[in-house]
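Computed from the coordinates by the stated procedures, all read-outs in this text should not be read as laboratory data. Not measured: the values here are computed from a predicted model. Cβ atoms are built from the backbone, for glycine too; each structure is taken alone.
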Structure P
Amino acid sequence: MFITEIFKSIQGEGTRAGLPCIFVRLTGCNLRCTWCDTAYAFHGGKKMSVDEVLARVDALAGRQDSAKSSHATVPLVELTGGEPLLQEEIYPLAEKLLSAGYTVLIETSGERFVGRLPKEVIKIVDVKCPDSGEADTFEMKNLDAIGANDEVKFVLSTRRDYEFARDFTLQHQLSQRVRAVLFSPVFDDPEGKWQGLQPPALVEWILADGLPVRLGLQLHKFVWDPATKGV
């Protein structure tokens with residue numbers, strides 16, 4: 001499999017924001033969202049076996065010698081990208097991480113079916129909004145493949161995106177299906193390629209409509225410079 005980076009940081013998004021986490025960023029994505037902040041993961045990467053990835057995760061987690069100790073100081077692992085479901089090795093990797101005792105998250109665009117993943121994997125599934133440039137890519141079968149431990153995320157850059165996310169959330173009763181529905185405003189691009197959505201405006205819209213959703217801010221972009229990689 002091709003890996004862009006493996007690193008230890010804090011979880012920046014979702015209901016586990018702020019927790020120590022190990023990230024495995026797979027290379028390659030078949031979508032091109034207008035506001036993508038990880039375009040460096042589209043190409044390249046290092047070829048690694050599933051066992052090599054697991055060994056690197058073990059080292060970062062504090063399992064220097066897994067034969068001696070099964071204790072991990074960082075038990076949370078997120079599989080991300082790019083789009084991690086483009087690589088077939090993601091499935092045995094998820095299985096091995098679970099068997100090793102990790103809590104496994106996966107961040108996916110929602111364009112690929114998530115039902116092949118082990119049930120224990122916590123799925124954070126995007127639904128692309130109109131101004132992402134990738135509208136109508138969501139695999140609707142995913143609505144039946146997600147459950148009470150999973151999360152659905154909308155990344156919003158405009159009022160139009162918000163109204164789409166609001167209507168989709170209510171129409172499909174997402175708050176009753178999953179652990180959390182996340183409305184995440186696009187962060188200003190540090191290079192000026194796009195303009196973000198200001199969080200106060202999004203909060204006002206959510207409160208005005210009484211939506212059962214969670215505001216999702218990218219915590220790591222407040223801790224480090226937004227352009228920083230590997231955090």
Structure Q
Amino acid sequence: MESEGTHQVTDVATWDFYRLGPGEYEKILDEYDVIIFSDVEAKNFQLAPSFFDHSKFGTRILTYPDRVRLTVEAVQAGKRMMFLGGWLSFSGEMGKGGWQRTRLREILPVQCLDYEDLIESTEGFTAQVTAAGEAAFADIDFASFPPILGYNQVRPRPGCDVLLAVKETGDPLLSLGRFGKGKVLAYMSDPAPHWGCNFIFWDQYPSFWLRCLQALLSS
């Protein structure tokens with residue numbers, strides 16, 4: 001994302017996202033143009049650390065801002081977001097990702113499964129550009145796309161564009177949708193190891209993500 005010197009990225013561990021205090025996530029949504037989630041299970045959105053501080057029990061009514069609601073409303077108001085794959089993304093391992101159980105499903109450009117969605121193979125999978133994705137990735141050579149070792153299986157969502165498909169199965173790999181005034185991009189594999197242990201060394205890896213960002217930010 002930073003390779004062309006145009007964009008600046010702040011990386012936040014899932015644990016630190018979970019520990020954000022009231023008002024801190026709202027500030028992030030206000031200050032950043034694009035928010036990216038990968039391997040952030042639904043519970044990290046829905047729970048707050050203070051719920052486990054027993055010393056506060058009975059002293060007052062415990063409620064905190066709903067980060068799922070804030071996320072959905074931010075997109076509908078114009079925010080751009082990416083949701084990327086992994087064992088704790090989409091439905092995830094044993095359903096632990098849980099995105100489909102929350103209002104996040106309202107802003108995902110794909111339909112999550114109601115059960116574990118991990119599709120894995122040590123032989124790997126490759127990407128194929130769809131007709132809808134040709135313009136966005138005209139300068140990317142997908143013949144050299146390295147094998148990814150797994151992905152989250154989803155279904156296409158009506159009204160959204162599948163830009164890339166898994167060549168071996170036809171499942172959506174990259175989808176884009178508009179929700180209210182905002183846009184959301186979903187990439188159903190991991191941008192990092194282990195699924196992406198070959199992917200991150202692809203010579204077009206930076207260009208790929210910059211094209212994704214361009215598609216997301218375009219009007």
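A value of 0.75 for FRET efficiency 1/(1 + (r/R0)^6) of positions 106 and 202 (r between Cβ atoms, R0 = 30 Å, to 0.05), calculated from one of P, Q, originates in structure P.
Structures compared: P, Q; top value of Kirkwood radius over Cα pairs in Å, for residues 82-137 alone, i.e. the largest, recorded for Q.
Quick check for you: by distance in nm of label points 7 Å out along Cα→Cβ at positions 90 and 154, which of P, Q is greatest? Of structures P, Q, the maximum of distance in nm of label points 7 Å out along Cα→Cβ at positions 90 and 154 occurs in P. Structures P, Q were shown, and mean projected area of the Cα convex hull in nm² at 12.7 was computed from Q.
-7000 is what came out when helix-only ellipticity at 222 nm (-39500 (n - 2.57) for each DSSP H run of 4 or more, over all residues; to 500) was calculated for one structure; which of P, Q is it? Clearly, the read-out refers to P.
Taking mean count of other Cβ atoms within 10 Å over residues 122-129 as the criterion, the top-ranked structure out of P, Q is P, with the highest value.
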